[in-house]
Structure I
Amino acid sequence: MVDRNILVAKVTTIEKCLNKVKEKRSTSLDLFKADEDIQDIVLFNLMQAIQGCVDLAAHIVSDEGYGMAGSMNEFFYLLRGRSIISVDMQEKLISAVGFRNLVVHEYAKLDLNQVYEIATHGIKDLEEFVGVIVRRFA
C-alpha cells in the first residue's frame, strides 16, 4: 500500500516546482532567451519536477510490488502495465525524462525555444500525471 505521507510530500514538491516554472514562464520568449537567471530557475525547477514524478512513480511501483525497474523510464512502463496511466501519458513522461537527462548532462546543447515551449505548455503533462496518481492513491 502506498504511504500517503510520502505521496503527499512528493506531490507537494512537484507542485512547488511547477509553480515556480509558471511564475517565470509569463515572460516573453525574447526575455526568457536573454535572461540567464530566468533560464536557470525554469530549468532547475523543470528538472526537479520531472525527477519528482519519477520518484513518485518509483514509490508506487515499490510499495505496490509492481516489479523492478532498471531505468527511470521503466517505472512508467510498469505503471502503464497496471493501467494506472495511459500509453499517451507514458510516452509523454518518457519524453520528459529524456528532457531531464538533457538538462542534467548536456546543458550547453539545450534549445531555449524548446525549453520555453515545455515551460509554457509541456508542464501540463506533469500536472496530469500528478492528478492521476492523487486520484488513484490519495
Structure II
Amino acid sequence: MPGATDNDPGAMSPLQLAYVGDSVYDLMVRTHLLKADRKLRVLHHDATCLVNAAAQARALAAIMGQLTEEEADLVRRGKNAHARHQAPRSATTADYSASTALEALFGYLYISRQEERLRALFDIICGARKEEANA
C-alpha cells in the first residue's frame, strides 16, 4: 500500500493508530464520493456528514459483527483510549469513543498493509449506509 510505513502497528498505542486511521478513513470516504458526479461544495458537505463522530460510530456498529478477535480487541482498546481533550460539542462521549476505535482499526489495517481487509470493511460500511438511507 503506498505510503504505509514499516512501523510495527502492534507496538503503537490506539491513539497513534487513530491518528493515521483518521486520514485513511477520510481519504476512503472522499474517494468513494468521487464516484458521484457532484459539485465540490456538495462533495465536501457529503464528506463532512460521513466523517464525524456520530457517523463513524454508526460505521463501527455496522462492522462489529464482522471483526476478527484481534480486530475486536483493538476496537475495545481504541474505545478505552483517552485523549487529552474531550469530545467535541457536536458529539457524545460514546460516539467520540467509537469514532476513535474505528480510526484505530483503520490505522492498524493501513499500517499493517491489510488493504483487502480495509476495503472489505469499508464496503460493509457503505452497504449499511445505503440500507440506512433507503429505510
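No value in this document is a laboratory result; all are computed from the given coordinates. In this text, all values refer to a predicted model and were calculated from it rather than measured experimentally. Cβ atoms are built from the backbone, for glycine too; each structure is taken alone.
Comparing relative contact order in percent (Cα under 8 Å, 6 or more apart) across I, II, which is largest? Biggest value here belongs to II. Can you spot which of I, II the value -25500 was calculated from, given it is helix-only ellipticity at 222 nm (-39500 (n - 2.57) for each DSSP H run of 4 or more, over all residues; to 500)? Source structure for this number: I.
Which of I, II yields 27, 10, 7 for semi-axes √(5λ) of the Cα gyration tensor in Å, for residues 7-62 alone, as computed? Answer for the origin of the read-out: I. Taking 0.85 as the value of FRET efficiency 1/(1 + (r/R0)^6) of positions 23 and 71 (r between Cβ atoms, R0 = 25 Å, to 0.05) derived from one of the structures shown (I, II), identify that structure. This value belongs to structure II. Of structures I, II, which gives 20 when percent of Cα pairs over 27 Å apart is computed from the coordinates? The structure behind it is I. Taking mean count of other Cβ atoms within 10 Å over residues 39-46 as the criterion, the highest value among I, II goes to I.
Supply the structure label, taken from I, II, corresponding to mean count of other Cβ atoms within 10 Å over residues 47-54 with the calculated value 21.9.
Of the structures listed, the value fits I.
Taking percent of Cα pairs over 14 Å apart, for residues 31-94 alone as the criterion, the top structure among I, II is II, with the largest value.
Comparison across structures I, II (criterion: distance in nm of label points 7 Å out along Cα→Cβ at positions 15 and 55) gives the highest value for II.
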